[in-house]
Structures are given as C-alpha cells and as structure tokens.
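Chemist: Below you'll find a set of structures to go through.
Each reported figure results from applying straightforward, stated rules to the coordinates on display, with no laboratory input. As the structure is a computational prediction, the values presented were derived from the model and not from experiment. Cβ atoms are built from the backbone, for glycine too; each structure is taken alone.
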Structure 1
Amino acid sequence: MNDLKTIIETRRSANNFIEDVIIPKEDFDIIFDRLRLAPSCFNLQHANYLVVTDKDKKEEFRKAASNQYKIHTASAVIIVLGDKEVYKNADKIYSGFLHLGILNDYEYQKQIQDIYGLYEGRGIEFQRDEAIRNASLSAMMFMLIAKDMGWDTCPMVGFEPVKVKELFNIPDHLEPVLIIVMGKEDTNKRRMRGYRKPVGEFVVYEGF
C-alpha cells in the first residue's frame, strides 16, 4: 500500500493502455469494498457502478463514446452512475441506527422526513445534481484506490448517455455521470503532464 502523497503525485489520466491485460475480479472486489467508505450526502450512497470487461461489449460501448481508442485498449470500462431517487432508500440506510438504539423513533422519523423534504422539496433538478455531485466524489476515490492497487485510470465524459443507457438497459433513475477506463498504462506513449496552475491562481481566503 502506498502513502497518499505518492498516490496523488503518481496518479495520471492514462491516454493509452497495454492491450489484453486482465484485471482480476478479486481486485475489483477490494476496490469496491474500500469504496463503500466514500462520502455522500446524508450517507445515502448515490453512486452505482457498471463494470464492463467483455471485449465485444467494450467495442459496442466505444461506438457510443466517439470511437475513442483508449476504450479499445483499456482492460475495463467503468460506468459511474448516480441514483436520482436514492433518498427513497433512506429508511433502509437509517433503520440500523433505530434498531441499535442510536436513534430513537422520533429522531429516526425526523431524519427520514428531513431527507425527503430536501430531495422532494428542491425537485427533479436538485435530485439529478445531487446524483452527479455524489457519484463524482465516489469516482475520484475509485481512481485513487485503483492507483493504490497498481491500476491506471482515466475519467471521461465523451459518450452519449441515451445510447449507453439503451445498450446496457440502465434504469431511468440512474444517471450516467462519467466513465472511467482502467488498465495498465502504456508509458511508452505517455504525454508530458499538463500545466498546473500555481495555488495562488485558484485559491482565495475569506471571499473574493
């Protein structure tokens, strides 16, 4: 296991992968088990993941993603989805606290009401935004965990959501947020790391 500083400094968005590298199922199991600890609003855990490793399915997906070559060479395509209706599972998430006595019945009911009030009160646009925000937080943690496991990744948004949903029969309540291609980077084709702004260009304190 690497220290966090090393993971952050060595993680890059890989543009080329070594073909025909297989990611063991056990590695995915470890990644997703650690990923369960990712933060989310009210601990509702909005993120869902669809892992595609089958070569034919990857090529079908590639057609809906601007024919990007890195999809062809990557070992896996991970479709990150955000649940727009996740608040409806609040009772399941919090029932354990009720049964363990961490919350009493009044506190439990109020928690559920507050969650429903927020998500239904602010409407469909907020529900979609929340799905995207929280799934994006999870996706970043996925990439860091993958790097710690020795795998390279690249986040992408160049795909057609409607076609992707049709291709994989994705339910309507799940919003395609981004995709992550994953595998072993072909470092012989690595680009120079892009320009990074100095801290003073993107950070201010106490207001603008």
Structure 2
Amino acid sequence: MKKTIILLSLLITCMVFINATGNSDSDGAVVGESAPGFSVVDAHGNTHNLADYEGQYVILEWLNHGCPFVRKHYDGNNMQELQKKYTDKNVVWLSVVSSAPGTQGYMEPEETIATAEEKGAVPTAILLDSDGTMGRAYDARVTPQIYIINPDGILEFNGAIDDKPTARLRDLEGAHNYLVAAMTSLLNGEPVEVTTNTPYGCTVKYE
C-alpha cells in the first residue's frame, strides 16, 4: 500500500498533459514550417547541427530516464527497438536531455553513456541541452515528446509517441504508435495523418 501511494505521488508530480494551443514563452517548432536550427554537444563531446542532416529524416526524442513515462518505453524495450528500426533506415535519431543540473534526468556525459549502454539504447546521439536552449526553441514540454523533421528541414510531426498516456508497462501492447504511423507514411511518400497531438509525460526540467 505504501509503495502504491509513493508511486501515485511520483506520477502526480511528474505527469502533465499539454494542449498544443496552450500558452508558451516560445512559439516553438511548428508543423509544416522549417524546424528550429540547433547546435548541441552530445555525450561524447561531438557537436550536432540540424544542417548536418540535410537530406535525411531526423527524429528528436526528449529524454529523462527519471521519468516513469520514459521508463515505460525503455523498460519495455520499445524505444530501443524504434531507435534501431529507424537508424537502420538511415534516419537520424537524436535523444535530447534538457534537464538542468540538479534536476531529475540530468546526467554528466559519462553517466549518460553508461546508462545508454545499460539500457541498450541505440540513438544516433544523445544531445546534452542542459541550458535548455534547444528545448525552448522547440517548445519541448514533456518527456517523452517526439518531433519528426523531413529531409528538407520541415517539421512533419510534434507530439506524443503513442495514444496510451500512462506509465504502465502493459499499456505498450495495443497502443497506437504515432511515431511509427508518421514515419511509415513519410517513407512511403504519403501525407502524415496525425501531425500534432497532446504529448504526455513528465515536464521538462528546465533551469
């Protein structure tokens, strides 16, 4: 009973449902328009610019391993399988950590690398956006929040990874995955049916 209360308390603290029309200090990334540029160093010390990936699809995944909603997708191996599936298709997958130092999800580069290896994560890179510049440019609000950028630099999708806004591992089964649906359409040269939706998860821990 005590464990249940603690878990519920954690979920209430972490969880937030964001409406795409909600107020924000930034206009953020807008579907159908050019995605905001960025220049961010990854956990290995390499700098990544959006312009580096002209001609490729880019998936952005906002990441916080302390968030139970993120843990659902990693504990169930869902995120790792998607990372492998799309990087094998020459899609760039960038996990972005915008947690500020001292907040949930922040990790030093060495810990970031070790955690990725432990979980079997295989993104193209994990970007360390600890000052929140990239996150605010995209108006990233929760983890996990997903963005898809096409080879011309235009944003094609912004929202939740799937339609099961819970932290329950069993809810991975039977979920409609918006990321998969969008990428399937794009890679087949078809329009994306759902381009925006309400992302769910833990608030991004900006400073």
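Chemist: For Rg and Dmax of the Cα atoms in Å, the calculated result is 16.0, 53, so let me know which of 1, 2 that is.
Modeler: Corresponding structure: 2.
Chemist: Ranked by FRET efficiency 1/(1 + (r/R0)^6) of positions 53 and 165 (r between Cβ atoms, R0 = 35 Å, to 0.05), which of 1, 2 sits at the highest value?
Modeler: The structure with the largest value is 1.
Chemist: So volume of the Cα convex hull per residue in Å³, for residues 45-148 alone, computed for just one structure, reads 132; which one of 1, 2 is that?
Modeler: 1
Chemist: Same structure again: Using the calculated result 34 for relative contact order in percent (Cα under 8 Å, 6 or more apart), pick out the matching structure from 1, 2.
Modeler: 1
Chemist: If helix-only ellipticity at 222 nm (-39500 (n - 2.57) for each DSSP H run of 4 or more, over all residues; to 500) is computed to be -8000, which of 1, 2 is the source?
Modeler: 2
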